[in-house]
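Got some structures for you, see below.
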Structure I
């Protein structure tokens, strides 16, 4: 949000302190945002952590012997299905969304490293990370590149560049977009580039 304020944004901020805030934020967005509006979810990785804390707190409230930190076997299916439903509610909404995630490195079925959105919880979550990428229209991988001359250029990959997963169904952003130091408007520019061809 600091970067948005530097760019002169009047965006409203709902800080998610618990899973209830995450769910409430989507309820607010459904009532207040329309086709010209954008919801920025930052970050879905943290929201997944808040989600399991919410599940464990509810289980502990119902039965005090349930651990507040260790999910039972029966909690994992709820955690996964609830998370997918939450994510798809964002993608299927009548407003537009940017979903920010941390990154994780996992091996694919052939033993090659692949960088995906970070979700915790074991191998089934790697499938969910792939599902998240498959459902999105655009997946950017944003980092400081060591491959530029000079090294250290901030870059958003828009097409697959192993081991990084990226895609652009609109083919609006090319293979990548470089972002200058101090540029806090790049995402808005990417959105306009996509709108031109969508």
Structure II
């Protein structure tokens, strides 16, 4: 597949993933006012999100290496949507911890830099790799800048429930964009290469 297309889709995925996460703090006040929660509930949910993101990232990378990045990113995108929609209807601390904490943290482990960078680095020529990775990094930062005012607009114009549903719809774009990351998993490539080398060695030894 065209490396430029893969880079563009990977950059948009990072933009959406980090952009949706950047607006989380905007939901603190309206959720706390509606449910009478203290700040500690929302803060603990965000702590679970960060812990899940960091702890599950290596596992997501391992699965992507075995089964392909596209599948992992698509599933993570679906989990992101479920987490945001669930957060919109979280009327108890437990639901808040599960949806905005664990589910979104799990989604971030599959839609953030590690997996997307691996794909971009694999398909980009060495002389252009630094530029490509820089573009992808900038896209993630741009998402935090671009989606934040959209989140604020939705909250102020409608309410935080509608804002979360709207962000879930925007984040759902990650799922079709993941198709561009499809390709033979790196583990399969190494396995096939090892078989070819072993066959060549055998033929040379027989000769």
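All of the numbers you see were taken from the coordinates with simple rules; none came from a lab. Just so you know, these numbers come straight off a predicted model, no measurement behind them. Cβ atoms are built from the backbone, for glycine too; each structure is taken alone.
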Q. Upon calculation of distance in nm of label points 7 Å out along Cα→Cβ at positions 16 and 40 from the atomic coordinates, which of the structures I, II produces 3.8?
A. II
Q | At a computed -27000 (helix-only ellipticity at 222 nm (-39500 (n - 2.57) for each DSSP H run of 4 or more, over all residues; to 500)), which of I, II | A | II
Q | Which of I, II leads on distance in nm of label points 7 Å out along Cα→Cβ at positions 56 and 96, largest value | A | I
Q: Match the computed value 0.40 of FRET efficiency 1/(1 + (r/R0)^6) of positions 72 and 160 (r between Cβ atoms, R0 = 35 Å, to 0.05) to one of the structures I, II, and report its label.
A: I
Q: Tell me which of I, II gives 16 when you compute relative contact order in percent (Cα under 8 Å, 6 or more apart).
A: I
